[in-house]
Structure P
Amino acid sequence: MIARAMPVDDPATVAVPRTWRLSLALTPSEPTRLPALPGSELRGLLRQGLERLGRLRRGAPSPFTLTPQWLEPDAAPDRLVDWPAGRPMTIDGLWFGTDPDPAALVGAGFNAVGWQPLLGRGRRARFTSRVERARCDTGATIDQRVAELMPSLTLRLRAVTPLALRERGEMRTTLGDGMALLVSVRHRARRLADGFGAAPDEAIADRLDPLTVLADEMVSVRWRRVGRRGRTVPAQGLMGAARIARPAPETLRALVVGELLRVGRWTAFGAGRYTLEADPSA
């Protein structure tokens, strides 16, 4: 295999956005039906609630995106799941930048109302929500994750939600040498840092090496994500896990940043989330 370097048109280093992790307690006030991976539906609904609190400027780019959990374990992403009224669930989200200060949102409660096409024409989903926690995930958190993973000679990269990675205009059906994932980390970090501000002294190195994949058990899956006006749109991504040799520190740091930010297409719909862990079989 011929090792490939990063595209030469990329800048030498890419800043990492200042990133916070928010936890919100979300409770539907009436029975609701959502996809098993309810990314964009809940994100838009919660943004409207935050706007009513006066925390966001209407029409401004949203510094908030969800990292939703599955409403039903092991379900297909587009399977419809009934969410009973009154059952609370904790939803994690990412908040980019410091305007407004995410820590000031802790304890804020609000009602959220969003158009819910899956309930039928004209129906709306109503929720009560409260921001429970806000934690800064850049800086020391990234350093800590790198330090935790460095002693392991092999790592397990597991897709929590589908990884929709493109390379040369085509969707990846295997992880390959991991370059499509690493390029996606750089592009996403650059775009978010440009839009919402970079974390001090946080950057991805100027050169990232291909991954050495020891075992690739990822498979390509297809589903239909819910688009505007309730239309469904075909989507594709990788699910499963891969064993990789521990990469060089600079590349490992980029993988940790991708673990935080998520990668690939359709992140607004909940896709692109993966975890890194020490390989227990090593």
Structure Q
Amino acid sequence: MVAALRGARWWAAALAFALVPLNWMFAGYSWLAIGRRIDPDIRFREAMTVVLAGHAVAIWTPGRVAEFAGRAYLHGRGKGTAWMAGTGLETFLRFAPPMLVGGISLSFIDAEPAFAWNLVRLVAVAGLVLIVGIAMYPERIRRFLSRRKERPGLAFLSRTSRRDVLGVLGLNTARLLTGSVQLALLAFSFRAGAPPLVLFAASAATLSVKNGIPPVTVGDLGIRETAAVVLFGAVGVTAPVALTSALAVYVANVVLGAVVGAVIWARRDPVS
């Protein structure tokens, strides 16, 4: 890892870090698309603030469960249940883009054993169809969850259209692709030695694995780094370079966001 840092092309690393605000922007607009169905008065600045603050506490809890309570607390307005339900919907939709991007990117990686990776692709396609198939009917989701007892906190689902769902899916896909570009740039910066398209495919596959698996680790570490070593290794990149690249993108997209979110909490002024 030290050798990778010493010989780095720092301009490429700087470009990767310069994309961090774009990554945050996609996350903010994704939450805004759902948030407006809960409260029409929500604006992008509020959505972005809540996303970053929620992220700061979410990474320290398995499954990012603290994000549910964090968003509800910061938005306020007496709609805690609705904000938590909206967070649940967005979390559910986040699993679809990795299925799509991961399935495609794995086609550019000649990894062994081939049978296992073909099975992964099959599961990805099935998961994509299942998630999108369910998410395209938010009103039916509301009815199913309210079949025994009416739940006012789910009323926003009746106002959520298929266009909203597709918008959130598109924004999260854009966010995943942005992260993939960042990781590819960082791998290039640390002289991975593979062609750019191959680096991008390995990066997209790595982040798809990370985002496609429910987060169970504290600090959001482990899955990304393990996947990077395996998938970058399949295209000839050494483990130290793969691990260094994965940790660098972790700093860019997780640590920096958590720092900004912590500052928001320190100066918090919940909307009421």
Structure R
Amino acid sequence: MTLVTTLREIVKFLETVAPPELTVHGRDSYVEIGPQSELEQHKTRVNRVLVVTYPSGRAITQATQKHSNLIVTHWPVLGVGGARLGGSSLIRTRLLVKNYITVYVIGTAYIGARDGIADALVKAIGIDVRHHKDYFTHGGSQGPVPAGRLCDLARPVSHAMLADRTMRGLGLESVQFTGTLDEQVEQVLVLPGSHLTQDDIVRMHSDDIRALITGELTPTARLAAHELKVNTLELGRFVTEEPGMKRLELRMGLEFPELAVEFAESRPPTRALSPG
């Protein structure tokens, strides 16, 4: 007898992986494109799943070629806050609708969730951690929620060595650094994503945090980090979320063994160049 997996079953599972109460910065988890009501989701059969950090045109083309009818992504097709439908987002949306592909966005709740994006990033970096604990940020009406991991290192290292280990662990050619390279690091905050603000940096300084690993900072947040002497390693867009989304692919495969679940890499849109 062939097992049938419905969209509703998958949505309920993903809500346990990334509980809605852990959402930060208003980036909820939701069905962005596809059946919206529970009844429609119960009637929608899922045959094949593609897990991505960002639903690029390349990823959507892969989904159509392999007949995946569900994409689970961390970044939405329309951008944060529901950007205007146009340009590349319009082209991608038309391709998704034409091929009856549902898109589920697993939002910021997955960052601080247990075994989520933050935990996967700490493991992928491969730094020697003696102990780590949740780092909390404002989660809206729910109050403070975990958004990263504050890691006590097993032994102090310089920022230069921390940067080197991070690049080796994640296979990166370069990172963006703000601060003093020869300064010693005993504790580092690993906070994935690209959503930190100047106010977040100020609060880190008041919490006596002097080292941060993240995805990208806004220009004002980066200047604040420089002025307040919060040393930062910016790994680039999508880089900090990739290990967690790869882990999600494995978890979904274990939870739904009857489904074909695959992962597609999301490449950073920019790269560092040096004189040849």
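Of structures P, Q, R, which gives -6500 when helix-only ellipticity at 222 nm (-39500 (n - 2.57) for each DSSP H run of 4 or more, over all residues; to 500) is computed from the coordinates?
That value comes from structure P.
Of the structures P, Q, R, report the one carrying the highest value of FRET efficiency 1/(1 + (r/R0)^6) of positions 149 and 165 (r between Cβ atoms, R0 = 25 Å, to 0.05).
Largest one: structure R.
Determine which structure produced the value 28 for relative contact order in percent (Cα under 8 Å, 6 or more apart), calculated from the coordinates; the candidates are P, Q, R.
Only structure P yields this read-out.
No value in this document is a laboratory result; all are computed from the given coordinates. None of the values given here were measured: they were computed from a predicted structure. Cβ atoms are built from the backbone, for glycine too; each structure is taken alone.
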